[in-house]
Every structure is written in structure tokens, then in C-alpha cells.
Structure P
Amino acid sequence: MSNKFIAGLIENKDKPIKYLYLRFVGFIEKAFTYYYLKKHGVQTKYGYVKLIGLPIIRKHPFSSIVIGQGVTLVSKTSGNILGINHPTILATLHKDAKIKIGKNSGLSGASIIAVDSITIGENVGIGANCYVYDSDFHAINSKLRKMQKGIQDLRKAKYSPIKIGNDVFIGLGVSILKGVTIGSEAAVGAGSIVTKDIKRKTIVAGNPAKFIKNIV
């Protein structure tokens, strides 16, 4: 037995059964989470991720989804008082696509869909029901669009990497579109549609999102 476990027993000597039960439940939750993520091809470590409900994960062979330590993925309505309308979705739709979520970040009912690359930094809060798409998914030209044959042809549409810096806050219902870079410590107002880069330590909002003020 570890010193931490023994210390916990001593600290909870008045309620040892409850302590042992909570430890057991915690172990089962961590083990299930790790198994679920690894089964879907996610690169992470045991105990790194907390799941509130089960996310939808669709990983293309040879693509990568990497999740850092302390990340929380909320996928059921009771897990966020704001209410979410669907589970968190992580999907890579091309063999070279990449999703990376940095440590201590949280997502609630977010859709993160990568054809190229989506990088989310550390300590990022992504509010309820946000959408992060690095592709148009469909060609704008009608003739090219008719020629698309599903997921295998997604790269016929325009795509470009998305990068979200550290300590960024993204309000509920925000859409972040292809090619956008959001600087560290920026904030995006609820319901915004982000089509252009955001400088660090600034607040933006609107459709399309525009500069509101600097953060001091």
C-alpha cells in the first residue's frame, strides 16, 4: 500500500468504509475512462482525463488525437448547468489529421472536427455547444461539390489549421472556423463566429467576431 493510501485511511479513520468505497469507485471510473479513450485510439495516460458522460470519438486510421493531463470532457446535460445539446465530439476525418488538447482544459458539448489540425492549448475553457471546424467540408464551387464522394474527398474543400493558445476562454455557442489562430489569454463572447485571427489578451464578439477591447 502506498503512503498516500495509508495517510488517507488515517485521515478518515472515523469513516474507513466510505473512504475505501470512494477510492474503489474512483479507480473504476479512471480505469473505464482510460480504456474507453484507448479503445477509440486516443493518446493519453491513465488518470489524465475526466469524462462526464461519454464523448463521441471518430478517429481516422493513422490520424492522431492527443489529450493532456487534467482535461475534462462533458457529454451530458446534467454535467453543465448551462445545458449541452449533444455529447462532446472529437473527430479526425483524414489520415493526416491531428487533434491536440492541452492540460487542464475543459470542453462541454463541443464539436472538434479536424481534416488538417486543431490544437487547443493549456487551461482553455470551451463553453457549452461550441464548434471548432478546420474545414469547409464541402467545396464552394457547385461542380466540385457534386464530385465529392464523402469523407474520402473532404480535402477537395478548403481547410486550414486552427490554433488556440493557452488560457483562452470561449463562451457558449461559439463557432471557430478554418485557419484561425487565437492568441493566449483571449476571450470570445457567446454566440460569436470566429473567421479571423484573434490577438492575445483581447476580447472579441459578434458575427463575424470583432475586436471589443483589450484585457488588462
Structure Q
Amino acid sequence: MQFGLKKVFVESRVYIAIAAVLLVAGITAGAVLGNFVLGPITLGGQGSQGGNSLLNQLEQLAQSFHPYTLGGVLFIYSHNLLTAAISCFAGPLLLIAPIGVLAFNGFILGWIGVAAATQKGILFALEGLMPHGIFELTALVLASAAGLRFGIAAIKKAFSNENKPFALKPEFYATLKLFAVAAVLLLIAAMLETFLTPYLLGIQ
């Protein structure tokens, strides 16, 4: 791979694995506890019982999305790219950003995924989540792994000294490379979510 990506991936494999585990844990927690924590959700209905504010925000985002348009691609891409950037570059803030992004997005995905499978069927859930989700979740894992790596590097730099120096610049460049890959994957995901996913779900 060009630009040293292969080396970056090899060096980041532990962080990628940790990020993947955190995402899976979030999805599992959302699938099991989503209805208890956030309340039940009715797809295509009046939302969750009790007027869940988070669900209302998600519904507002959905209403702002226009399928089969370049505007739809830009809407999804900009939103997901911002999430990835926060997860990636805010890593030095005690690692809260990458862990929080993975846990939150995984929890929401598990919550909505179970609701879709239960109410609309497993095929509906797979068609609605898998085509773009493969690229989107991979990008999220990579961006969060970069955030974890950068965060750990920042901590090492903070405790370094003249006798035990630590170079932060190479870690920052590695973070940029992982984020660049995530950005490309998110663009592919946004295109699929705008043009393919609505078609599979029969949205006109």
C-alpha cells in the first residue's frame, strides 16, 4: 500500500481490535438494553413511547435527508465525517471521544437494528443497515482506533522527558492516514445509503 498505510495498519492493529470490540459491545448493549434505557421505538409509527427526545432528534435528521440526491450524499457524509473527526482528533481528551463515539453509535445501532428486525423482519433490517453499514462501521472503527492511538501517544508525550523522549509527530501523521482511509469509506457509505439503501427498502 502507498503512503505507508500498510505499516500504519500493522502498528495500529491493537487499537483497531480494541475499537472493534468496543463497537460490538455497544451494539450488543443497545440490542439488549435499548428499550429499557431509551424506551421502545416504533418504526414508521409515532416514535417511541413517552416522547423520547433522542428519537425525536433522529427523526428530525431523517426528515432532513433526501434520498437519490447529491444533497443527500453531502448531508450524510458531512454528518458522519464530523463524527469520525471528533472520534479521531479528540482522542487526547482522556480518550473519552473515541470510546464515547463507539459506545453511543453502537448502542443506537443495536437499539434500532433490533426494532427493525422485530417489526419489519430480519431481511428488512439487513437491507436497511448492511450495504452502507459495512463501510460506515469500518470507517468508524478506523477513526476511533486512530483516536485511541493518538490519545495514548499524547499521554506518553505528556509524561516524556529529556531522558525518555517521545516523538508525537509520527503518531499524528499515522492518525491522519487512518482518518483519510475512514473519510473515503464514509463517502462510499454515504453514496450507498443515499442511492442503494432507499431502493432496497422501497423508498420512492
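FYI, it's all coordinate maths here, none of it is from the lab. Owing to the predicted nature of the structure, the values given are computational and were not obtained by experimental measurement. Cβ atoms are built from the backbone, for glycine too; each structure is taken alone.
Annotations
- Computed 5.3 for distance in nm of label points 7 Å out along Cα→Cβ at positions 127 and 167 - originating structure among P, Q: Q
- The maximum of Cα Rg over 2.2 N^0.38 Å over structures P, Q, that is, the highest value, falls on P.
- Comparison across structures P, Q (criterion: relative contact order in percent (Cα under 8 Å, 6 or more apart)) gives the highest value for Q.
- Label whose coordinates, when helix-only ellipticity at 222 nm (-39500 (n - 2.57) for each DSSP H run of 4 or more, over all residues; to 500) is calculated, return -5500 (choices P, Q): P
- Here the criterion is mean count of other Cβ atoms within 10 Å over residues 95-102, and among P, Q the highest value is seen for Q.
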